[in-house]
Structure P
Amino acid sequence: MNSLTVTDPDGMELLRSYVSAPVALPGERVYDRATPWNVAVPVRPAAVVLAATASHVAEVMRFAGERGLRVAVQATGHGAVPIGGDTVLVLTAGLTECVVDPVARTARLGAGVRWQTVLDAATPHGLAPLCGSAPGVGVVGFLTGGGIGPLVRTVGLSSDHVRAVELVTGAGEVLRVTPEEHADLFWGVRGGKSMLGVVTAVEIDLLPISEFYGGALFFDGPHAVEVLGEWQRWTGDLPDTVNTSICIQQLPPLPGVPEPLAGRMTVAVRYTAVGDVADAQRLLQPMRDVAPVLIDAVGVLPYAAIGAVHADPVDPMPTHEDHALLRELTAETVEAILAVCGPGSQSPQTLVELRLLGGELAREPRHRSAFCHRNAAYALSVIGVLAPPVADAVAGHAAELVAAVAPWSTGGQLPNFAASNDPGRPARCYNDDALHWLRALAERHDPASVMR
């Protein structure tokens with residue numbers, strides 16, 4: 001076995017003759033497509049392969065396995081981790097299949113498809129693809145991490161609605177993975193991210209949801225204490241038809257940011273509900289009454305507008321994320337959070353979000369998966385932009401905030417949040433049993449540790 005690195009251009013040139021997909025090496029223009037959405041993450045692989053078929057991915061796997069290289073995969077780079085010269089990066093943007101069957105209420109989607117494409121194809125039929133809060137994110141990366149969407153308490157984890165997966169294993173096999181075929185891999189690939197190989201296509205259920213009642217209420221920062229306090233009490237007894245998160249945000253004065261929200265601290269209460277509209281309005285009223293509302297953007301919306309609830313940023317930017325799962329949210333928890341990132345704290349974070357979990361997410365699905373932490377009650381997410389003048393303060397402050405909620409934390413994390421190559425991260429994302437079986441499956445299907 002000959003080990004190759006980015007410093008061995010002759011070896012990487014050999015990749016061109018081995019793989020039938022386009023290959024880009026450092027210094028070549030197309031190589032810059034490796035730059036992830038999070039531009040703060042250093043991604044400098046030995047080579048970039050622009051895959052358009054599962055066979056292309058299988059060729060890369062076999063090449064890497066024979067030569068002691070690693071393989072990484074990227075669609076949009078939202079969950080990017082550092083990649084260096086011992087790795088061939090497979091870009092899946094060319095896997096663009098998007099076929100919606102409105103009669104069967106299913107869709108088959110290639111690994112390069114983003115959720116917005118699926119929304120555009122499915123919602124005219126009154127069908128809902130269970131995307132996350134940001135429709136610009138890739139379908140496969142979201143689903144292999146489990147998938148916490150804006151309706152998660154009502155419909156459950158998005159990956160629980162996956163019917164089949166096309167998987168290229170680390171050994172270069174192309175497998176159709178379903179509850180009946182390679183059931184162990186079907187368990188592991190839903191929640192296991194890319195530990196078991198590269199997913200090149202998925203088949204998912206589409207739900208008959210054409211509209212919802214939702215959006216966001218925005219409050220001025222000085223009211224953060226009252227708003228977060230009421231949200232903590234209010235979320236203790238909400239039905240499964242309701243989903244909500246709350247976000248302390250400091251949005252820069254940029255195009256697209258509404259003037260009342262720009263350049264100041266505000267608090268956003270995100271809300272979605274399905275079913276009776278009058279009931280949904282009644283359930284939200286305590287939050288409407290807690291303080292003067294800067295912007296009320298809640299109403300009946302078509303499912304196609306699901307991305308408007310969180311209004312996540314679209315353009316690439318340098319960010320740092322941290323994350324924690326909470327077993328409970330008490331008045332003391334809220335007090336600890338506000339002390340670190342509330343009014344007067346000089347917090348450098350752009351977004352600090354608490355998301356209510358539970359409901360259908362907490363129930364065991366028909367087909368078990370590697371996704372863990374269904375028992376978490378809330379998720380805390382911290383996102384800061386690494387730009388002057390706060391860039392140097394963001395990471396340390398985020399760690400301080402996560403430490404502040406430690407008394408209420410489960411110690412776990414979700415695979416799709418705060419991506420990192422920290423060796424301790426798998427133990428935070430998976431319990432001991434799940435991690436044992438994921439590693440056993442990886443040893444069986446990736447004997448050369450191509451995806452390690």
Structure Q
Amino acid sequence: MASDPCSLSATELLALYRAKRLSPVEATQAVLERIEALNPVLNAFCHVDASFALECARQSEARWMKGEPKGLLDGVPTSIKDLLLTRGWPTLRGSRTIDPKGPWNDDAPAVARLREHGAVLVGKTTTPEFGWKGVCDNPLTGITRNPWNPAKTPGGSSGGSAAAVASGMGPLTIGTDGGGSIRIPCAFSGLFGIKPTFGRVPAWPLSPFGTVAHVGPMTRTVTDSALMMNVLTQPDARDWLQLPPDGRDYRVGLDDGVRGLRIAYSANLGYANVDPEIAAIVKKAALRFAELGAIVEEKDPGFENAGEIFAKHWFPGAALLLSTIPKEKHALIDPGLVDTARQGSEFSAMELLAAAQLRGQLGLKMQLFHEQYDLLLTPTLPLAAFEAGREVADVLKEKRWTDWSPFSYPFNLTQQPAASVPCGLTKDGLPVGLHIVGARYADALVLRAARAFESLMPSASPDLSKLKN
């Protein structure tokens with residue numbers, strides 16, 4: 001048995017449970033001790049239920065001792081982003097406007113599937129208020145920090161989830177991604193995460209930000225995310241936009257490699273400004289796919305900056321959100337979210353309809369692009385993690401978080417599967433992410449490509465000994 005269960009992947013934990021060399025109770029106790037030690041520094045969790053987690057772990061232990069595990073994740077410590085409803089726990093969404101008394105009687109589809117498969121739920125992870133931005137601070141719980149350097153942001157909006165998994169507070173977590181909110185924190189925090197094809201993972205209630213918002217796994221290994229996809233993609237009648245179940249085991253073929261695939265590499269999508277150090281690391285990573293037998297060609301996908309199209313989908317969602325909150329509570333809300341909602345409310349109906357048309361054209365362009373190329377590689381982000389507690393890295397050049405995340409949100413508009421896989425460290429020791437984008441419904445291919453790259457890339461972890469309470 002490994003001396004530190006917190007360092008193990010879910011796949012490794014399950015193998016040890018099966019061999020009766022480790023108990024879910026031991027693993028859960030180790031995770032809870034890690035949370036107690038590091039959460040005061042990182043602020044990854046906004047709610048922890050140790051007694052509930054330990055009781056679930058004891059029940060899991062009993063099942064494993066009988067050789068009768070409940071499901072694919074039985075006994076694995078798992079966290080839930082605090083945008084997803086969780087029965088019995090408050091879902092406050094980082095906002096002082098929500099009454100913590102509830103009632104809290106429902107599980108979101110992803111949470112329900114985790115329970116059905118025996119996952120040990122340990123708590124809820126932090127998010128910016130209602131998940132509105134690509135960093136992780138809010139008026140309710142404050143600033144969440146990056147395990148690689150607590151002065152830096154872990155990214156967002158699934159920032160608490162990223163900080164938790166990167167620091168060993170459980171190997172599995174669920175994030176949401178409406179413009180990069182899985183991929184941004186995975187890139188900043190050295191994790192793997194995938195935004196599946198829209199509708200592949202059922203969601204309920206649907207996001208106020210509309211059909212750009214996805215739900216997906218965040219893990220330390222690609223194999224763990226494939227395992228989670230088997231659970232999260234199971235159907236739920238409450239999501240009327242869900243895709244028909246594909247019945248796929250995402251672990252099958254995961255190690256088949258990329259030989260013969262046609263892969264496009266775009267350094268900047270034709271318009272983005274990328275830090276030279278990030279650009280060099282990502283280019284080196286992209287070219288390694290040729291070593292794996294793929295045909296790699298430098299090629300931009302051929303669309304212009306989609307920032308304005310995205311703004312006309314995201315910002316009105318913020319306006320809709322605030323319209324549901326009594327005006328007397330607006331003073332309690334993050335001023336950046338209030339300003340984003342104000343901008344969203346100023347778009348006319350004709351502008352929104354035009355943006356929807358342009359979104360369709362972008363989706364068509366990418367569908368045609370993927371007739372020529374199986375995958376597209378880009379940087380996940382053009383910069384490394386910056387100072388925690390700020391929305392932007394450079395206030396002189398950037399107004400909103402969308403100004404420094406040009407690679408992520410276009411593929412929310414197109415609803416394609418897209419993942420971030422760690423591909424190196426900067427000279428300052430901060431993680432860099434490689435972005436892998438597939439055609440719609442090609443989730444398994446994205447996972448397979450990420451696994452092939454992961455097999456070449458030595459894993460790296462933050463030095464947690466530097467994190468002192």
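Each value in this text was obtained by applying a stated rule to the coordinates, not by laboratory testing. Everything quoted here is computed from the prediction, not taken from an experiment. Cβ atoms are built from the backbone, for glycine too; each structure is taken alone.
Of the structures labelled P, Q, one was used to calculate helix-only ellipticity at 222 nm (-39500 (n - 2.57) for each DSSP H run of 4 or more, over all residues; to 500), giving -11000. Name it.
Q
Hey, percent of Cα pairs over 41 Å apart derived from one of P, Q reads 16; which structure?
Structure of origin is P.
If we compute distance in nm of label points 7 Å out along Cα→Cβ at positions 69 and 277 for structures P, Q, which one ends up with the highest value?
By distance in nm of label points 7 Å out along Cα→Cβ at positions 69 and 277, the leading structure of P, Q is P.
For structures P, Q, calculate FRET efficiency 1/(1 + (r/R0)^6) of positions 13 and 237 (r between Cβ atoms, R0 = 35 Å, to 0.05) and state which one comes out highest.
When FRET efficiency 1/(1 + (r/R0)^6) of positions 13 and 237 (r between Cβ atoms, R0 = 35 Å, to 0.05) is computed for each of P, Q, structure Q gives the biggest number.
Which one of P, Q has FRET efficiency 1/(1 + (r/R0)^6) of positions 61 and 181 (r between Cβ atoms, R0 = 25 Å, to 0.05), as calculated from the coordinates, equal to 0.80?
P
Given a value of 0.85 for FRET efficiency 1/(1 + (r/R0)^6) of positions 197 and 309 (r between Cβ atoms, R0 = 25 Å, to 0.05), point me to the structure among P, Q it was derived from.
This value belongs to structure Q.
For which of the structures P, Q does the calculation of mean count of other Cβ atoms within 10 Å over residues 253-260 return 14.6?
The correct label is Q.
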